[in-house]
Structure 1
Amino acid sequence: MLIADCPASFRLLTDLGRLESMDLACATELGRIMDLCAEKGAGKVVCVVPDPRRDIGLSIIALFHYRHRVRVATCKSVGEAADLLSL
């Protein structure tokens, strides 16, 4: 599904469970993706980060790009994320 086809208040799941590292240069692109999701009407974004030491700062970036328009949550497992997304 393309973002243009998503209904208003769509929910987004970001699973970073296998992420080992990410270059800081990705922050700009991540911000652009967050801006696009906010513009297209994302209602909730749930990010799976099992190991808090591997958190790449998405919650900080989200503060600047989602502001108060999008609800954001971070979970330790996909199961926990599914509960938050009512899947």
Structure 2
Amino acid sequence: MAAVRANLPTGISDKRAHCLAAGGIAQRCSAFEARIAGVGKEIRDVFTGGDPAWADWRADKAGIACAKRSRDSDELAACCAAVE
């Protein structure tokens, strides 16, 4: 998670962060790994006092879809900008 957070812009919405993080994982690894990371983050939120939300999972799914349509991180960012 720290590696993902280190690569996200500051001052963005939670949903955009989820989209960018999941999309970035999908681009660099696989869509499966991005889904697992998203689910794992929400499960962690349940046990650590975080804020688990279906909307976060939907933003993760949007990021994975954006990654499939994007050639690079700039296109991913443009696609995720619409997730807000």
Structure 3
Amino acid sequence: MPVYVFSCHDCGPFELSRPMAETGKAAHCPACLREARRVFTPPGLTRLATPVRRALETEEASAHEPRVVTQKLGRPLPQRRSRKPP
């Protein structure tokens, strides 16, 4: 069931889980029982996998101010063998 956010004039925001068929029904504040208005919020999307989230955060951070690399990180490249003519 979806979770909807409502705002009571006196008590503030609260969440209410209800079927989608009851989306337009009025809600009442659980504390003071006054009618509350619905607050439209972005949908709750599933979380991204950690490596994907980190990659997106890095890309977003470097969009305006690229990070300067001062040293080489990671494993060294394998040695290339030079070919000797026969």
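Computed from the coordinates by the stated procedures, all read-outs in this text should not be read as laboratory data. All figures in this text were calculated on a predicted structure; none of them were measured in a lab.
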Identify the structure, out of 1, 2, 3, from whose coordinates helix-only ellipticity at 222 nm (-39500 (n - 2.57) for each DSSP H run of 4 or more, over all residues; to 500) was calculated to give -4500. 3
Assuming 13.3 is mean projected area of the Cα convex hull in nm² as calculated from a single structure, say which of 1, 2, 3 it is. 3
